[in-house]
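The structures come next, written out as C-alpha cells.
Every number in this text was worked out from the coordinates using simple rules, so none of it is lab data. Keep in mind that what you see is a predicted model, and the values were worked out from it rather than measured.
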Structure P
Amino acid sequence: MFEDYLEDCYYFRSEAIKLGDSPQSKRYYRVSIFCAISAVESFVNYVGDAFATGETLLSCEIAFLTDRVFAPEKGKFIISDRPEYHRLEEKLRYLICKFVDGFDFEKTPCWSRLIEFKKFRDSLVHSREDEDFTSSEEYKRITELGLSAVIDIINHLCQGIFSRPLRKKIIDLKLI
C-alpha cells in the first residue's frame with residue numbers, strides 16, 4: 001500500500017502545480033503531504049507485520065514496531081493485544097540503526113528533510129490557525145523535499161532489510 005501512497009503523493013503534487021497559486025492547489029498540496037507521511041507509516045507497519053509473521057526479531061522489538069505492549073503475564077513476557085503507540089521517528093531510527101549500515105543521522109540529508117517534512121505535516125494536522133498562510137510556492141518546495149526524503153528513507157530501509165532497492169517506478173518519483 002505504501003507504494004500507492006507515494007504515487008498518490010506525486011499525483012496530487014503534480015495536479016497542484018497545474019493549478020498555480022490558488023486555494024485549490026493548496027488542497028492538493030496538503031493531500032500530497034498527507035499521502036507521503038502515510039506512505040512512511042504504511043511501510044513501517046508492513047515491515048513490523050513482516051517481522052511479526054517471520055518471528056525473526058525479538059518479541060520486544062516486534063511489539064515496539066507493531067505498537068503493542070510487551071509485558072509480563074502469568075510469569076513470562078508476551079506481546080499483548082493492548083496498544084502502546086510509538087512515534088514514527090522512533091520506529092524509523094530503530095529500523096535504520098538495526099538494518100542500515102553507516103547511516104549518519106546528522107549528515108544524511110534525507111533524515112533531516114524527513115523530520116522537517118513530518119513537522120510541517122504535523123503543523124497542518126494540529127493547526128491552530130483559521131487560515132492557511134503557506135504560499136503555493138512554499139508548498140511546492142516542501143513537497144519536493146518531502147517526497148524525495150520519504151523515498152530515500154524507504155529505499156535505504158528496503159536495501160538494508162530486504163537487500164534490494166525500491167522498484168524503479170517508485171524511485172523515479174523522486175523530485176530532487
Structure Q
Amino acid sequence: MIEVHLSRKEVLKCERAATHRSMLSRASGVVNQRKDKSSTDHEVDLIGIKGELAVSKVYNTDFDMNELGVDSGIDMFIGDTGVDVKTTKYKTGRLLFKSVEAFKAPISILCLNTNDDTVFVAGWIRRTDFADRCKPFEDDGVCVEQSDLEPPESLWLNLIRLEVGK
C-alpha cells in the first residue's frame with residue numbers, strides 16, 4: 001500500500017472539482033451509483049477525485065480533475081493503458097463494480113481515503129483477473145477483496161512489459 005499526502009491546496013482543488021462535478025452530473029440527470037447511502041453525492045465525488053489525484057501522483061501521469069464528460073469507465077491513462085480508479089472511505093473497503101461488464105478499463109486501482117488529506121493506493125487488478133476472482137456484493141454488485149489485488153508497486157513493471165511487448 002502506498003500512502004499519498006495531499007496538500008491543503010490540492011484538497012481545496014479537489015473540493016471545488018467535486019462540487020462542480022456533482023452539480024454538472026445532477027443537472028444533466030446522471031445519477032450517482034453509490035452503494036454507501038451514508039455519503040452524499042458530493043462526498044462520493046470528492047473521495048473519487050482525491051483517489052484519482054493520488055494515483056496520478058504515484059504513477060506520474062497527467063490528470064485534469066476539472067475534465068468534463070460522461071464517465072466512460074476510464075479515468076486516466078498511465079502510458080497507453082486506460083485506468084479506472086475506485087476510491088472508498090473504508091480501511092477494509094473492496095474494489096466494487098455494478099457488474100463484471102461495468103469494468104471497462106484494462107485495469108482498475110483501488111484507493112482508500114480515510115481522512116481529509118491522506119489517500120492510500122491499495123492495489124490494482126486486471127479486468128480479466130477481476131472477472132475470475134469477483135464475488136457477489138450485496139444485492140447488485142460484484143467485488144474483490146484488497147487481498148485479491150496486486151501491490152501498487154508492481155504496476156510499473158507490468159505496464160513496461162505491456163509497452164515493450166507491443
Structure R
Amino acid sequence: MAKKAALAITLVAFGVLRVFAQGDEGGLIEGNKWAFLVSAPTGWVWDARTLRIQGISGLFYKAGTEYSPSKLNIYISPTSKGPGEPVALSDFIQADEATFMKSNPGTIIKDIAPYSPGLDYRFILRDFDDQNENYYQSLAYYEGEDAFFIFVLSCRSPAEREDERASFLELLDSFVYIRKE
C-alpha cells in the first residue's frame with residue numbers, strides 16, 4: 001500500500017512538472033473537492049477560458065485553429081457529487097444518456113470496450129451518433145471520489161471520429177485525478 005501511494009505521489013509530481021512546462025498544452029483543473037491534471041494530445045491545445053462560464057475548463061482543439069462548437073474538439077465536463085446526484089457511475093451514465101442522448105429520435109448509442117490506461121483508471125466508453133444533426137461523439141466516463149467526469153470527442157463524421165480516436169485516448173492517458181482534502 002505504501003509503495004502504491006509513493007508511486008502515485010511520484011507520478012502526480014512528474015505530471016505537474018510535465019503539464020506546467022507545456023503551457024497551453026495542459027494543466028491543473030480544479031473544482032470544490034476535486035482536481036485533475038491533464039495534457040493536450042499531440043497537435044492539440046488546451047483552452048481554459050472559452051467555455052469556463054459553462055463549467056468547462058478542459059477544452060481542447062487542434063493547434064492553429066479556433067474553437068467552434070460545430071468543429072472538431074474535445075472537452076471534459078465535471079459534475080460534483082452531492083445531494084440529489086447519482087451515487088454510482090452506472091446511474092450517472094444512465095441519467096446522462098436519458099437527458100442528452102435519448103431525447104432526440106434517430107440517435108444511436110454504442111457501447112465500446114472500457115479503456116484502462118493503468119494505475120487503476122478505468123473509463124467507460126460510448127460512441128454517440130446523431131445523424132440528424134451530423135454530430136458524432138466518443139464519450140469516456142470516469143468516477144472520482146467526489147465527482148463524475150465526461151470526456152467528449154466531438155466530430156462531424158464517423159470517419160473524423162475514427163481518425164481522432166488515438167488523440168482522445170492520449171488525453172485519457174494523461175488524466176490524473178486528485179482528491180482535495
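Here are the numbers for the structure shown:
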| quantity | calculated |
| --- | --- |
| Identity of the structure behind 26, 20, 15 (criterion: semi-axes √(5λ) of the Cα gyration tensor in Å, calculated), options P, Q, R | R |
| Structure (P, Q, R) behind the derived value -22000 of helix-only ellipticity at 222 nm (-39500 (n - 2.57) for each DSSP H run of 4 or more, over all residues; to 500) | P |
